Structure P
Amino acid sequence: MRYLQTGLIEYDQKKTFPGATLFSPLSHKVTYLIDLKGNILHEWSLEGIPGAYAYLLPNGNLLAAIHTPNGPTDLNAKGGKIQEIDWDGNIVWEYVDDYQHHDFQRLENGNTIYLGWKLLPEKAAKRVQGGRPNTEGEDGIYGDYIREVDPVGKIVWEWHSDENLEIEKYPISPMVSRHEWAHANSIFVQKNGDVMVSWRHNNLIGVIDRNSGKLNFEWMNYDLGHQHNFQQLENGNYMVFVNIAPFDGMQIPGSKILEFEPSTKETVWEYEGSPKYTFGSPFVSGAQRLDNGNTLICEGLWGRLFEVTKEKEIVWEYISPYFVPDKPGQPFRGSNHIFRAYRYAIEGPEIQNRVKLS
């Protein structure tokens, strides 16, 4: 079984997109940059465990979310502090919001946008449909806000789920807790400023019109499988990581990478395992379309990173050897989970030839 192996599993030098891969093992206070042979090229020591992940900015600095001790303690993928860290590990910028969670993005104008939790007012909470009965948290039901701040920390734009969405229209999936409506887990800002969001607990992906606050695109369907990493590609299509592909009554389901045309929702390209169960992660995970047309996939449950061609051939594969100690009370104990990963060209702006490939 591939999952019993760690380190480099597959490498076809002629077909891969050359560069280095960045990932942050969950519950480890470090972010690694590795080459295609699995060697560590660089690493950043983090102030705390990652709120979810980190990525490189065009200026070569690392942007990371760090878990803080304050704020909600029983919700998943909590961050609380966003830090920009230079190549030498120096913190050059930070912003603290103990309710920040999951995703964040540095915009071209220098602002930073991120997801945050808010406790829903009692009147709004009573309107939430679906979910397992009587599973609200002691403090109630949390919703989401999206906040954009400028470099000095001033809020310049904000959006609230309970104020802009018709709550009854978007019920929670029947198998999940009612402690959260509806678990936003990714944001992606389009070139026109509109914001793409994935809401996992109701199988909903949508695009928020920045001016009106309403959705100008939405798709809520069980076929999205409690998705992650909803994004727009350079070709204009949308791509999403379907965590649990629909069960067809025959094959055991796995996960799926789905690229589709937004106006018709018609599939343009997809990737599944063969058999389907050989590729599957019911939570976290994501994908990146590379400049050569290949797709880098993070199968987060297994700490598995792999690259496939348009023809769905696996040309690079690496499994994280960084496991969390299997101790009582340790988050993700015994696992090597990864939330998301990215590939960068060595000569690109993010790395700027600071490292060399062997």
Structure Q
Amino acid sequence: MARPVRPLLPTPPAWVRDGRFELGTFAGPLTEVNPLDAEFGSRRLRPFKRMRLKEWQHFAVVSDEWYLSLALFDAKWLALAQICLFDRVRGRTLFYERRVLPWRLRLPATLAAGRVGVSAGGLELAFENHLGAPERGEHRLRFDVRGGRDLPPASGRFTLFEPLAPAADAVTPIVVSLPLPGGGALYSHKCVVPCEGSMVVGGETVEFPRARSYALVDVHKGFYPWVMTWHWATAGHVGEGGVRGFNLTDNQVVDQERYNENCLWADGGIHLLPPVRFAIDGGVAAVGKPWRIQDDRGQVDLVFVPEAVRTVDINAGILRSRYRGPFGAFQGTIRAGEGDVKVDGWFGMCEDFYLRA
């Protein structure tokens, strides 16, 4: 049996209380996510702390044939709407991106009943989050984008099911508040969930039946240092035992033994995992080569083999971004709960991320 790691704490009433971040891994979603109430760093710079807040909502929708990555990202100096459609059968990637005026994008404070959408340059991307009624919790995703520059028009509608306790089919998200250098912190809500929907790509309709599809929820807010870096891996699988998945990150969090967001979803529950490290064959310049993800306790031992790599590079004066996001399959073992979980071809993605902003 794997050794226990950090505790799963009762969920506080708010992320920030009396000017301080409530830190830890929580048993359920936060109902009040109030980062601007935090008091940290120089008093002189506190009025500008909103400009230091990085926020995003990202959802991945996966079937045997397709991997979809839909994201709204707000770095305050820069905001992006991204739609990435990876055709696993043909090995092709369709990537649509629009830059958005930062003041035109306002991500919801919580997931209870929030909506956000962007319409720019022939691209529309909208998310609805409805976790306020726990037993009927869900997310609704919609996108429409016109074609051009060798890209076909595409549209899609999806429902992601995230019922929470006391529902009989409840899932447990990983909800964390983790300390960052300089006194800041990050909030993250992630989960692997069932989903269903359909999309049309270049006139071809693609169905995502619930019995063969799953989705990855990734919602985040954080006061990062001037330079942000991380490695991240996530994947899922749907089979006779329902939906399984994992989330693994090595980032700038202070004291990752006590504070991290690493976990496995399996057998209807969540299993917390220790810190992990990433190694890429050939180094970070070769992200298309195999990755290995391991920990020091022998609980996580995975190999990730990329099938395609999405890159985003931005160099705009003081703002610089380098993003490498390969899609592919994982093999290996995760020891959690009462035994070993075999990871055999689970499909997902990794990230090698750098942002100076």
Structure R
Amino acid sequence: MKQLKSNHRAKGLALITVLIIFAVLSILAVHILNRQNLHNSRTANIINNSRAYQYMYGAEVFAKSMLQQYFEQSKDKRVHRNQPWAQAPMTFPIEQNLGQLEGSIRDMHSCFNLNSIIMQPQQAASNTDDNNQSDQLTEQSHLPPVQTLPTPNTKVDTEFGEKLAGEKLFSKLIEPLISQSEVSPDALATAVRDWIDDDSEPTGVDGAEDYTYTGLQIPYRTSNTLLAHTSELMVIKGFTAEIYDSIKDYICVLPSDEGDINVNTVDPDKAELVWILLEDVELSQVQQALQELPEDGYDESSFFEALGGGKVSEEGRGRLKFNSKYMQMTATAMVQSGRAQMQSLLIKNNNEFQVVARHIGD
């Protein structure tokens, strides 16, 4: 009897041991399978992202070719928003409809270049001279290759506390856009100026140089050079996410302090970009003129005729233009789980386009 109970007990222990071993092995197997699936997913994502990036770079080549071909064949004297490149974004199916490639082109003279805040004032020029220079830009521009573009000068020669023309224009532009903000437009404009210029002296009471930023919990210094991306505003004194979201569609960054605004590519909904350069003109007049854009765009005389009067303001001298040389292509490629986006800044040199800079991401 005792022998029988002992045998039953041994069998029970053996069964429990087997069950424990089985449970442990099952857990290990599930863990191994999960890790294998994770590795497979990671590999697939890396491959799909790589494929997406290749399509994205292909879009850049296609955009350059399309723009060059159009301007060579059309013989248009000016860049304007009635041209095919300015229409709705183009979308192409790729990878046998497993993904898509979307691309759009933006004229970078239809926004306010933040770096132009330090643009040196220009002498008054006749309307005829400005117009001739604008219309001849496409045919007579002989810019150096991208790799030899000169480094812009960020030195500003003004009296202490004197506001630059670019500061006044930027302040005027964003004032209605940030009406709910506690920070004044003038203070924001001055903070951007101090971030860009190459001196270490704050400009007036609203200025901010190294002393301001090195006193923060996470200290840093001013760049003392041109902005590379509009998102840099987020580290400049006074700017918040709300302010940035309010103004981001009106601003851009170019690798120079040029402040050209091309009347022919500004959307009527953003007529403020042109209006801030003018005197004795109502915003509604500018909006109407932009809505009635001629088929081949305005020149200076026809634009002011459409306005019914007005003139370029002192701050706007040298900024009101009717042609463009910088354009930006945005390409987004999606291949299954992979996604890539790139913004390529192109410069128009005669009818050829060269890449000046690339920004990866949104």
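Please treat every number below as a calculation from the coordinates, not as lab data. The shown structure was predicted, so the numbers you read here are calculated from the model rather than taken from an experiment. Cβ atoms are built from the backbone, for glycine too; each structure is taken alone.
To which of P, Q, R does the computed value 0.65 (FRET efficiency 1/(1 + (r/R0)^6) of positions 33 and 241 (r between Cβ atoms, R0 = 35 Å, to 0.05)) belong?
Only one of P, Q, R returns 0.65 for FRET efficiency 1/(1 + (r/R0)^6) of positions 33 and 241 (r between Cβ atoms, R0 = 35 Å, to 0.05), namely Q.
Given a computed value of 2.6 for distance in nm of label points 7 Å out along Cα→Cβ at positions 81 and 281, which structure among P, Q, R does it belong to?
On the way: P: 2.6; Q: 4.0; R: 1.4.
Comparing all candidates, it corresponds to P.
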